[in-house]
Structure I
Amino acid sequence: MDVKIRGWHRDMGTHKIASHDLSDFRISDDPKKNIRWNSPGLFQHYGEVSVAWGQTLKCTGDYRMQIDFTQDDVLKLVKASYGRQLDVDLLDKGFTVSEALRKKILSEIKLTDLTLGDLIGNAQAAPQQETGTVRPFRRRV
């Protein structure tokens, strides 16, 4: 994660004021977000993810602030926010499952390991395309 500033009124170039590798950070759930001056931290607390550090900063003027995240940084932030296990609630938040991932998951399911209840549960979870009328069986008298 790089934090860069660039002058707004007098553009004197871009200056990097902080650079942290989030992959080295341990995710903490400390609600006070305590850090040591030279030891930055990555915090998760009630759906919020924060990166905090201490730094002496001497700048005069108006600056445009920018934080750059690599894909690894974003992945670390997603893990801090949602955990390491993909769950159904992510689908409710707008994520989708790629066809390759769907095939991978289905290839790992062994039908012999499933119980009848699992199969019925999976069948009920599948979308129904057509509905028919249910009639009772005719009894012989």
Structure II
Amino acid sequence: MIKRVSGCPNIERWPVATSQAYVNNSLLYANGSGAVIPADSTSGNHIGICKEELTSSDARYTTGGKIHVDVMDDNDIFEADVYGTLTTAMVGNFYDLTDADTVNVGATSKKVVLCVGYISATKGLFKLNSRATAYDVATS
């Protein structure tokens, strides 16, 4: 789970991809075809945090529509679960994602998040480095 812990929410409605499930409190990025989709280990240029769930039982699953997204900004900090073991020495370093819900502290090729705080070995505080409005990290 990824959740905002500082900064003001900036809720916008973004188009969804058809036949795509969305999980509340997961990171989203633009798919290059006019919609946002859940982030993964290869995603770049993230938009923000999904603020609602969309499952196959929702009409938007097959017809499209829009979903609420909390768009992240420069000073916003979010809490995230960590894959690997987070230590206090990792604060100030850039890391990748495992998926839309988890930061991978064992991977540093994309450097999409900046660790700004230690909570535990499995949870930390981060800033989103690869925002579509700030730093161009290509989806690969």
* Asked: From which structure (I, II) was distance in nm of label points 7 Å out along Cα→Cβ at positions 6 and 94 calculated, if the value obtained is 2.7?
  -> I
* Here relative contact order in percent (Cα under 8 Å, 6 or more apart) was calculated and came to 21; which of the structures I, II was it taken from? -> I
* Asked: One of I, II was used to calculate Rg/Rh (Cα atoms, Kirkwood Rh), for residues 70-109 alone, giving 1.03; which?
  -> I
* Asked: To which of I, II does the computed value -7000 (helix-only ellipticity at 222 nm (-39500 (n - 2.57) for each DSSP H run of 4 or more, over all residues; to 500)) belong?
  -> I
* Structure fact -> When Rg/Rh (Cα atoms, Kirkwood Rh) is calculated for structures I, II, the one with the largest value is I
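With mean count of other Cβ atoms within 10 Å over residues 102-109 as the yardstick, tell me which of I, II scores highest.
Top value of mean count of other Cβ atoms within 10 Å over residues 102-109, among I, II, belongs to structure II.
Bear in mind these aren't lab numbers, they're just calculated from the coordinates by the rules spelled out. Everything numeric here is computed off the predicted structure, so don't read it as measured data. Cβ atoms are built from the backbone, for glycine too; each structure is taken alone.
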